[in-house]
Structure I
Amino acid sequence: MKIAMIGTGYVGLVSGVCFSDFGHEVICVDKDPRKIEMLENGKVPIFEPGLDTLMAKNVEAGRLSFTLDLKSAIDGADAVFIAVGTPTRRGDGHADLTYVMAAAEEIARASDHYIVIVTKSTVPVGTNRKVQAVVAAANPDLDFDVASNPEFLREGAAIDDFMKPDRVVVGVQTDRAAAVMSDIYRPLYLRDFPIVTTDLESAEMIKYAANAFLATKITFINEIAALCEKVGADIKQVSRGMGMDGRIGNKFLHAGPGYGGSCFPKDTKALARIGQEHAVPMQITEAVIKVNEEVKRRMIDKLRDLCDGSFNGKTVAILGVTFKPNTDDMRDAPSLTIVPALVGGGAKVRVTDPQGHHEGEALLPGVIWETDPYTAATGADLLVILTEWNEFRALDLKRVAASMATPHMADLRNIYSVNDASEAGFAAYESIGRTGHPAGDTA
């Protein structure tokens, strides 16, 4: 089949490359000439493990190409996917649908044959109906269907998630559209991956409900971690015991400095806004948003305590600033709250991250970028682990502690233990949800 993918951001590029690997002819469209030029030269504008190799393979096979010309991409296409940004709208927390609606109108004006217009972007319930209206108004004679196909890709593991999904959700209104979507996802269907076919509104809601629930699990365990610190329990043991319950599961039960990234922050806000608009308040989701911000502030208090009550004049080494490992994405990362608090408090902040420098340089003014954790830690008063990159999981802690002016560590991802830190020579060690009982403290 021929597919046009509108938007070469994270979702659009990963989806386009993976669809081409299914054997479809895929043309990715973007309005940014620099991005298209970069892609045509074989360079990937985002960091996603394995994406560059898979892209090169399918370009070479003639199944994948890139263009600025929307009309030529749509010519003869069976389906057009809208994969543009839906950022949080300023002022009301709703998803900004400006780019989605603009893309829908352009698709309508450029199309002259039956086509399925598929919304891949995360959009509020009712958006696909609006897309349908926009297309019909722009081109009344066009024969088309609209489908909702939300993505469930984890940054850092997106290719595997696309190729081996827990499920594929497809919202349609007609059998004709369902048949096109079935053909597109046929390689997954043949390998018995579940394809969930629903109406448009249910597909839209599944995406928001899933992300809000996962954000709730993260926020719940962070609240339990705060309580563990007060009562003397170990959050890692608590999480393990909870996760063994099949009704709960062990994923997203890792205490940390709060969730961030491209999905959870904006999707929880959008769901809360949808609830308000329909007079059905999403009280749990609203609480999750509030508590997640409080978690970040609690992390700042931990760091201040390790700096004897003040950041002023202290040197702090930050390991990791992206919202999670294996990505260069810093959208709503905890570092964007924590690092400015350090700088604003008078600290000299050194930062190192395997992929975060490119975005972080503009987002974190006033910091010093170092190439590795050992250089960052030299002469520092506090070492802070903010992102659990593999590069930070097996540090020579004795070397780190010996190089520091004051060997204090804030392990905000619980990748080490009190025993590890103490044996390495750290005078103070703080983690999340653990009180420091050596006998029960496991990394």
Structure II
Amino acid sequence: MAIISYQVQTISDLLNLALTIPEYQRPYKWDTRHVNQLIDDILAYKKKTRYRLGTVVLHQEKEVKFNIVDGQQRLLTLTLICTILGENQKTVTSNLLKTRFTSPVSIKKLKNNTQVIYSRFANLDNHDKQQLLSFILNQCELITITLDDLNEAFQFFDSQNIRGKALAPHDLLKAYHLREMMDNTEQIDRIKHVELWEQSINPYNNLPNLNTIIGEFLFRIRCWIEGDCGIQFSRHHIDVFKGISLGDINYPYINPMYITDNAIKNDNAVLVNRGSKQYQSYPFQIDQVLINGKHFFEYIQHYIAMYCKLFIDEDALLKGFMDKYTVYENSNRKGDRYVKNLFMCTILYYYDKFGDVELKQAAKICYCWSYFLRLKLQLISMQSIDNHAKAANSLFRVIRKALHPQQILNFIPPYNTKIRFKNAPSVENAIKTMINGGRDE
């Protein structure tokens, strides 16, 4: 492949190139969410010596002309940000500013995002604007891959996307939190967490993988308890797993995290992970404010271990319950799998808060509330699950507010004695038994 160069360049170096947006490029489509996320990331790392923003692919058509094959959205947004920050000094002279946009979509998005950027920096004085501009231009970097053949440039771009490695949300999360570890952890510690992370992508036996734990459990629970949509985790939702960086800020609400973190370090507390791995223990909660870096990796491993303790291990706490009530004729239908996931999410959230206190009784409440959908609806979509889970009166909200397990046991799940759809008789019988005095079994 005719790669001319593969190098790390500052934003200043890149914007000083003769960059062009070729006709074959798609319109500029970044919306407010993407712009705000980029600005948030820059602001979060503005005290670092450098910050890497990703990769761009260029096609060098002539000696000094560079067509953007991949990275147009990010480069255009960075150009807007730098232009607005430096508009009084006219310090940004990117060739991209000369582009004539004909697509109505591009024009609309550029106008909207210009207003978004202006509003984000409206409260900064000129000195702060210049400091931030200097950081973006001189300390923010992009990996630039330049090729001299257009077909090969497309092949390179397509190969990255077909493999999915550059776009997979768990890869983006790994990169984000590894960056946070660079200045405050030893290399051996980073290697250990990366090894555990990679092992969890394709684990041995029937252990849950990262996509399952992050996308089908932690993401959904964190969204549902806030009343947000939790249907599908993608690269557009990784901000759900971004938190605060200890050491960078000192707000009062962060003080308990500092105290806890320091206490654990001083006591040298460790928690044995599966496979005899050890890492420092932290009192995680699913819905906590996440701590960037090492604690994020520990957070994920903590919930992989909890999932196994509840459902997978030979002596799993709810293995018998799962075998008895969630395995029935046609339980492998897509809708039934959705309901089972909903049930397991409620159990994980309950156990995370109350441990094994009244666990079996709480499991019956969670079962009745979740599998009620199996009796209410003939066809169950993920949208049906999502609506049930994020509702204001959902069991997730009850668990979140509860101070004692008894408040969960007092919860009365919905139930209709006139079952319309008789497509899961064992579920119907199980719910009837649990509701009609079966809680003490």
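Figure out for me which of the structures I, II the number 2.8 belongs to, where distance in nm of label points 7 Å out along Cα→Cβ at positions 215 and 295 was derived from the coordinates.
II
To which of I, II does the computed value 3.4 (distance in nm of label points 7 Å out along Cα→Cβ at positions 247 and 351) belong?
This figure was derived from II.
Upon calculation of distance in nm of label points 7 Å out along Cα→Cβ at positions 55 and 207 from the atomic coordinates, which of the structures I, II produces 2.8?
II
Out of I, II, choose the structure whose coordinates give mean count of other Cβ atoms within 10 Å over residues 103-110 equal to 21.5 when calculated.
I
Check the numbers for Cα Rg over 2.2 N^0.38 Å across I, II and tell me which is largest.
Comparing I, II by Cα Rg over 2.2 N^0.38 Å, the maximum is at II.
Read the figures in this text as sums done on the coordinates, not as results from a lab. What you see is a predicted model; the values in this text were computed from it and never measured. Cβ atoms are built from the backbone, for glycine too; each structure is taken alone.
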